[in-house]
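In structure tokens below, several structures.
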Structure 1
Amino acid sequence: MNSEEQRLTARSLFEGLPDAVILYDRAGSLLDANDAACELVRRRREEIVGESFRHHVPAADVARLERAVAAALEDGNDHLETTLRRSDGAIIPVECAIFAAKCDREIVGFFAHVRDTAALHSAEEALGVNQERFRSLFEYHPDGIMELKGSGAISRVNVSLESELGFYGEQLVGKAWTEIMAPESRADADDALRAVGRGEAVQFDALLLDRLGNRIDVQMKLVPLVVGKQTLGAYAIARDVTAQRAAERAIERQSERIRSLYLVAAGHGESLDRQIEDALALGTRMFGFDFGYVARFDGDLLRIESACGKESPIVVGSVLELATSLSRHLRNRTVLDVPDLEAPEWQGDPLRADAPWRSYFAVQLLVNREPYGALVFTKVAPRGGPLDVHDLDLVSLLGLFVAAALERRLHAQRIEQLAFNDALTGLPNRVLFDDRLHQVLSTARRYQRDFSVMYLDIDHFKQINDQYGHAVGDRVLAAVAQRLRETLRESDTVARFGGDEFTVLQPIVDGAADAADLARKIGAALQAPILIDGVSHDVRVSTGIALYPADGTDAQVLMREADRALYQAKHAGRNRWRFANEEVARATLRQPRKTTERPSRPE
């Protein structure tokens, strides 16, 4: 290659370089610049030729640049960072290399190799910002974070982890990370670190140990720490889920307790009373009480309808004075929780002196939207404090279940009342009377006993209805029913057949004399006038009597004979009684009464 070719080659290199290259003479005047240099300062070549290098840098960097030029002219080189001003006034950060320019081994000037470092500075600045962000994320993240080596040794921890565990960072650095884990979590931790070594991210539940040895529920996440495509360790992020796990366990426990209650509520084939008893037993067991009760308000009294608990001091059927019972508070409030009756606020309560327990909890029972009574739980010893919110929710649910069972029981009783009792007087109706008549008939046949059936009709009742109205007539019927009920023995049955007709069943009689005695008592009970709204009503009845077995041996015949005797009494002038067979009855009446004790009515 001849000298001309060498010159052209060097020129092509000079022009083709992507970085700016500027040639200065020994005096520092600009001789030439490549296209990259002109583009860098946004000026044409002819505009800058002849300018001093001192014109191209800030005044503050001139001295530094002069030292670099001096070194280059001594056949050395230098390197510095400075700035250039573009034609539009923008300041450009640059990296500048100064070295000698030679011709035939003689230093004739110097070159300035200039590289725009704006992008580099921007990248470095961004990197610095990112590093600061990462440092902030690591240090101030609300979750505990550990930086782990590939061996599992802790190399760095953040503030949150220090706070959670109660250790300073220097106390943890260098330790194996499994040392701060509960023994049952260490195998999972080792497996997770091996997976991270394979480049996998892992999540698992673990228990960390704090400085005092307490277990902390955490959700642990491990992500690989990769540098140059090589996994050097891991970042372990421990999120404290103690509260969450406690809530989950509480929900699970609550769900199981609710399930137990529903199993009681859904007990197939169980009576309502048995379901209530099972609910009480469940409540005492779940809430840690000794005794459970269902108490009903009855005026100024409190009646115990259900009870559970070994050796309960109060039994079913007990009647207490409401004024001296804590349940009196449940008339006007939904919940009463007394952890300790010895507390100052209960010192003056009248129950305190004789109470067979020290702690008490009760919820109001609403049946048909009215205060019915209280679901009560008691404990011989005091409790540490009030029931927590989960127990309160469950005991309220238990109260709703018991109230619903009581409501169903009352509803069933009401249905039975309507099916077997007269709605106006409350007396048994035809259906119930017929059932009892067949029971007495079966017993009489078996034990060869006598019994009587009576048919009663109020004399001239139509006149009361016509003169005073049916409302007054109904009240007269109810008053007659009450007097009949008060006159009869508990073993006797009085029923309303309809209208102004009543029937009476004497399950055991000693001949016609017993039936006649009862007929006289009924007549005497109705001698006093019935007073309705200040008006006296004289009420009399006609009565027909049939005797078993003298007048018939089956129910239909006996009822027919008693009805026939009733009409004989009416035709005879009313306000009297007649036997179906007067001759037999009179013969029986003349006979002396048996002195032997009559057998009691069989159950």
Structure 2
Amino acid sequence: MKKILLYFAACLFVFIGCEKIDSLLDTTNYQKADTSSFPQTEKDAEQLVNSAYSTMHSLYTGSIFRINLFRRMIASDDYYGGGSTSSKETTAADRLLAPSMDEDNSPWKSYYNGLFRCNYALESISAMDDDLFTGDNKNWYLGQAHFMRGFWLWELAERYETFPLTLSTEVENMPKASVDEIYAAIAEDLTQAINLIPAKYGYSRDNNLAGRATKYAAEALLGRVWLFYTGFYKKDNMAGITKSQVITYLEDCANTSVSKFDLEDDPREIWPYTNEYSSGVAYGTSFDTYVNHENLHWVGNHSKETVWGVHFSLTGNGYNRLPEWIGMRNSAQRPNADSYPWAAGSNGNASVNPIMLEEWYTDPDYGPNDKRFYGSVIAIRNANEVYDWFKDGYVELPKFKGHDSKEIERTLFYSKKYQAVACYSDGAKSSMLNNFFNAVNGAVSNNPKSGNKNDAIYIRFADVLLMLDELKGTVTGMNRLRARAGLAPYDSYTPERLEKERRYELMFEGMRFNDLRRWYPERAGEIIQKNQDGGYIEFKGKPTTYQELPGRSFSQRYAMTRGFWMIPQEQIGLQEGMLTQNKGYEDGDDYLFVDGNLPY
């Protein structure tokens, strides 16, 4: 039988130094370290762990559709697909369709690449003599590798549900594992990470610590996975892990005196649009923006609220393409006075759902006094005329035109959290830079795409507080968040209040899709469709309403797929008949989205 992970072994050798592999059949490395001589030192062990992180960073420099975070954003009722007629991947994801039979081939390879690197690190470091390590560093490296393997398994599970479970470097072709086997493996890896990673490694911005997994990140991720598994599959435990154990883990993470993670003072200051270069404060002046009006100051990457995320260094080669795809666009594909401080050189692949915004804006428990509303949403042009409920609303960019010949589902609202941000080069506004990170560090590309260095945040401390409220039936965390947002406290817990607080606190962060799936496993598709269908859009500049595809509505697609995605056909072929396709993407299913499918 063929070894299915030979490709990923080659990738590992590339990472640790092999400059070229002419043939996958010849794995002898005559110049650099290979498996016969690597690892031998503690530094080698650290490199192996770093390789597991590097796979995650590489996702953000390639096609954005490899990233579950983005796909969950688009599939939820936070966003419409937006983009242009050429943005088939986004429009397809918005409707639980696929633009090709092998769209997921690249992410599938990336996830298994990450798994292989974790497996190799765990096997190799475990076999190394304890005396080679300083203090408890061996456990620290092993714990990080367990965390990353648990993370990759979760990424695969929430994207494909079941898949071949590869927990060693010696893996033959194999069928899908069961759901319970997969979640048991995730639980084992995350509890190992909790037990192995020393508690002293909590929140830190120190060199070599920012962006690394901690035991507290493992506790928080276990809470998220446990809530999804027990909700979606209607279980009362996950591989023997009970609700009370999860609460204990999350309380440990929420203990700021130990973990050092905590809330920031203002939820808006977590996001890079509040930086002092774009506002002009760094130049000793004011550029008259929302950030100036609200006196906001960015806390910087890797804030104390980021329990787990992909951290991008200003001096490293990696960058974050999320702002490129979520960012707004104009015909010039670069910022100008009408778009400032937003870069506007992006693809505009995500327009904010106005039906959701109306619910938020008109909710007596929230409304525009919620700091998070305008802290999350940009209104453009004549939004206050198009939407009666927004007639008294704040239009941030009244002169911004967008790109009529390209944009297909524009709603006049964009999101802020991952938006690409421009700035002036100095206080005199001598020139406009495409990306404010270039002003922070001139070595960063002055590009609204490759110059983005903002963290991709997977778990915030706010999410930890909300998970605890949900599990314990309390309002403690909700009221901390509401006070921070300028809102009155709740007097008691209800599931409806918890759901709304999660929706608005975590808006545009990729949480909503899986929240709906775990709360309403059978009805999530109906809920999303109801919350989207009929909303105002502009198709290439012409007003119309968002419409479902005839015979392939979101609720119909969800009923078939349950929110999971297509396994690439190439991988099914390589597995010699042992790997089966997911429901909703089989022969005879109408799952492909092609040009001309939109009903406008």
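Observations on the structure shown:
- Which entry (1, 2) yields the derived value 1.37 for Cα Rg over 2.2 N^0.38 Å, for residues 258-481 alone: 1
- At a computed 8.8 (distance in nm of label points 7 Å out along Cα→Cβ at positions 218 and 458), which of 1, 2: 1
- Computing relative contact order in percent (Cα under 8 Å, 6 or more apart) across structures 1, 2 gives 18 for structure 2.
- Mean count of other Cβ atoms within 10 Å over residues 42-49 from the coordinates reads 12.5; which among 1, 2: 1
- Top of 1, 2 by distance in nm of label points 7 Å out along Cα→Cβ at positions 250 and 434, largest first: 1
- Looking across 1, 2, the calculation of distance in nm of label points 7 Å out along Cα→Cβ at positions 170 and 570 that yields 2.9 traces back to 2.
- Winner on mean count of other Cβ atoms within 10 Å over residues 90-97 once structures 1, 2 are ranked, highest first: 2
- Origin of the value 67, where percent of Cα pairs over 18 Å apart, for residues 82-153 alone was derived from one of 1, 2: 1
- Cα Rg over 2.2 N^0.38 Å - highest-scoring structure of 1, 2: 1
Quick note: the coordinates plus some simple rules give every number you see, no bench work behind them. Small disclaimer: the values here were computed from a predicted structure and weren't measured. Cβ atoms are built from the backbone, for glycine too; each structure is taken alone.
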